[in-house]
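Trainee: Structures follow.
Since every read-out is calculated from the coordinates, none of them should be taken as a lab result. If you're wondering where the values come from, they're calculated on a predicted model, not measured in any experiment. Cβ atoms are built from the backbone, for glycine too; each structure is taken alone.
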Structure I
Amino acid sequence: MKKILSVFLCLALLAVLPPEAALGETVHSYAFDFHFHLDSSAFTEDIRQRIQGYADLLEMLEVKGSWTYCDETRSVDTAFSVIPETNPDAALSFHMYGYPSHIVLSSPLLGEQTIFFNNDALLEFCLKTYEHLGLPLYSLALMFPYSFDHAFAGAAEAWRKAAGSFGQDRIISEDALQVCAETWSDLLENDGDLNDWITAMSMRNEEQEALRAEMYEVPGYLTEILSDGGDIRIVSDNNAELWSVGQDIILQENRQADSYSLQTSFPLTAGGYQPVFRFSRQEKEEITEASLLISYSSEEEQEEHPLINLAAHVLWPSVWPAESVYDSRINLDSSLLGSLDLELSLTCQPDGNFSLCLRTPLNGKMAETLIVEGTLTPQDNIDAPAFNIGEILTYVNIFSVNDVTLNEFVHAIARPAVTGALAFLVEVPASAMQSVMDDLTDFGVLGVVLGD
């Protein structure tokens, strides 16, 4: 399961970490053409045969389309086709667009119907899906950055009000900390989205209570421990800030045109955990280098798995096209999230061709698990995507359907879905069909569909 998650993480990187076409630009647009190779021998023997079915499917597919994103509005517009190389006429086409909170999907498979995903309700929907069907979709929802942004929006706003603006000498008084702590405490008690995030993070995990306990201690930690030395004093010097409580430095931040760094040195929590956060990013002529360390562990856990310890060192192109090799490493050791060890190697050519290789551990060695090859070509003079939220809300909200609306929707798309998918399914290898059926059976989906 961890290797499967690794593959999804690698594919997600293609969407959420595109190369910067030109520093300072707000609109990024690319035409892409991807091919995939999944190596089933990199998986454990118990799931190798099932993975081989999916490998056979990926091997005969090409994904081709365009992608445009605006930094300011966070709007996205992508159109792509999934093309069987054995019969390009059987391609499936999709158009996805919108904002992180509302993503629209249209396709010939849906006929005249258009659906949208209200991502404010994404985690809630995924948790209910797991409760009723046993599908762990919440794992994918947690990988979507908006899930975190939405869950912690209230807490972040309360902290911004208390902390003030970067670049000015200031004091965060004990009274301001108290107001922030009270807001956080109220959110932890009453904010359903925040609690859905906590639940999803600790689902199917023995550390669920430890996570909840630490989260509920945060307001008290803020007021009782951070303020032991009085107010938090912030000294700004050009592009740098130093935060201190009494004689103790708790945070250092540095912002430059081509670099950024942030590191904390917080005291132990009431539960005995040591929070550590360090992040740095350096932009050079052709390479952007970033390092991240997130650690939350106690002395009792030193010989076991910490609650969380995430270390990453990532390289990616500062400009595109590029000509170089970029090697990255991500390591997660966590009693809360499990363990994960990934190596990513991106090889780029000046004509926009690239190869991305994901390696994961197998029998003490790093094995090639997934290779994505293709082209990524910048598109010039593309306007920022802009959409009308009011119009989006007129489409079918896939996270809010009842028996009546679901039956109407299924009836409306039945003919175009079957007609459009049939030619594609004819090209799908039998091994892939078997793998899909096995997973549908194991997760109980097939039984629900058949009414068992």
Structure II
Amino acid sequence: MPVLLTRAAFVCGLALFVWSVAAPWFSVPVAFAPGAEGGIETVTAEAGCAWTCKAAIAAGAACVIGWCGIGLRWRRQSRARDRAATAAIILAAVTLAFPFFAFSRGGEAGEAAARLQMQHENLTWLGGDIYNAQEYSYQPRKSAVQLKDTPRVLAPFPVPALSPATLRLSDVNNLFLWAGYTPAFFQFAGRGWFCALFGSLMILASLCRSDDGAFACREDLRFSARLAKRGGAALLAVVAVVTLPVFSASAWVRAAEKSVAAGEFARARGQLEAAIAWLPALRYHTDIVAQLGAADAAAGREGSSHALLWKGYLLEKGGYFQQATQIYRGLGAGGTGEGVPVEVAREARRALLREAVNRYNAGKIQSARALLDWLHGAEPVHLKVNYALQLACLQLGKTDALRQCHEELRALYATFRSKNKRAVLSASHHNLAEAGFDEGAVAEVVRQLDKMLRP
């Protein structure tokens, strides 16, 4: 029986490796496309480093099969078992390091995941749009429901500003975030990554048993000790690969702070760019984007996109919303190849969303809907814009547009793993029920209320 279990674990591990090569590792929705039956589907983009990891998994699995074979030749060949175990440890290390390269150093894929996760949390936390003003949600067209403001800061993870000498136990959580193990990563992590991780562990577990001889137990203990040493060395290598860029970026951030204090703004901007080179996800952090804009403005580069965004922030803070909105519109429309960086365009659109929320809460529904339509056209994959547009269309009696938003929301949430997405889908069905009640479509109201209970 133990021999049968060992063989089963080995074969299952190889099967998981094969599945991991075929399945996605980290894919994020980026656009919508027409579905096969007239519906709407999402277009997802997978992190670029996923294909490199898949190639490593395929090569490692081929080596394991070549050394051990499906018949488990390692029971008589200890050297083959050692080689296969080393290959499995390396594959496990590659899998553990994947979140760092896919999220922290993955560029736009990590930013898109962090952005969608922030929008989802803004809707579903206890003070968010879904649970806000429940006592007013059953009034006609939800006219008394107000939208919650969006978070001011989009942060894939905290900006690192520490050194190895100042590292404390309280920083362990941030170390995991910098390593890519964030809620946003696990929201969009695919089955391929989990299959690769568990496949390598099952291969290692199956290799720990050699044969049924009298000295098998002693030999297996020695092998397990060697395995533990190699596993520890591989884990330390992963930690080194992750922490080196983090501490290097942190050093450049601290240097930029000193340069700003000394009035050397051009130098500070270069140091921030150096930090971004070590951790590319920092480019999409709201604070870093704002600091680049402030550095450009102080250095006399008022015409740069970052400086214009910083000017919009100052105008918005001073109460000059119309002038700020004009700047934000120009930047938000230019993130598609007109020289405006993607992170600046998205920050400008986030500022415009704040203005749309203010207009909606002030009762300017038509004006808010016009701005939300513009935002939806510029960035269709946006949970907050979609839900705000639903409420605006509900109050204005635009049922067709409301139904279109609902279909897009369902398609977008099909890529999410969180169970609390059902609350948002339920609220969306309730919006359709309210619209059907206004039109006198009783059957539609009953159908949507039934779906609201089981979204």
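Trainee: Can you spot which of I, II the value 5.3 was calculated from, given it is distance in nm of label points 7 Å out along Cα→Cβ at positions 89 and 313?
Mentor: Computing distance in nm of label points 7 Å out along Cα→Cβ at positions 89 and 313 on every structure in I, II gives 5.3 only for I.
Trainee: Related question: If Rg and Dmax of the Cα atoms in Å, for residues 353-432 alone computes to 12.2, 35, which of I, II did it come from?
Mentor: II
Trainee: With helix-only ellipticity at 222 nm (-39500 (n - 2.57) for each DSSP H run of 4 or more, over all residues; to 500) derived from the coordinates and found to be -22000, which of I, II does the value describe?
Mentor: Computing helix-only ellipticity at 222 nm (-39500 (n - 2.57) for each DSSP H run of 4 or more, over all residues; to 500) on every structure in I, II gives -22000 only for II.
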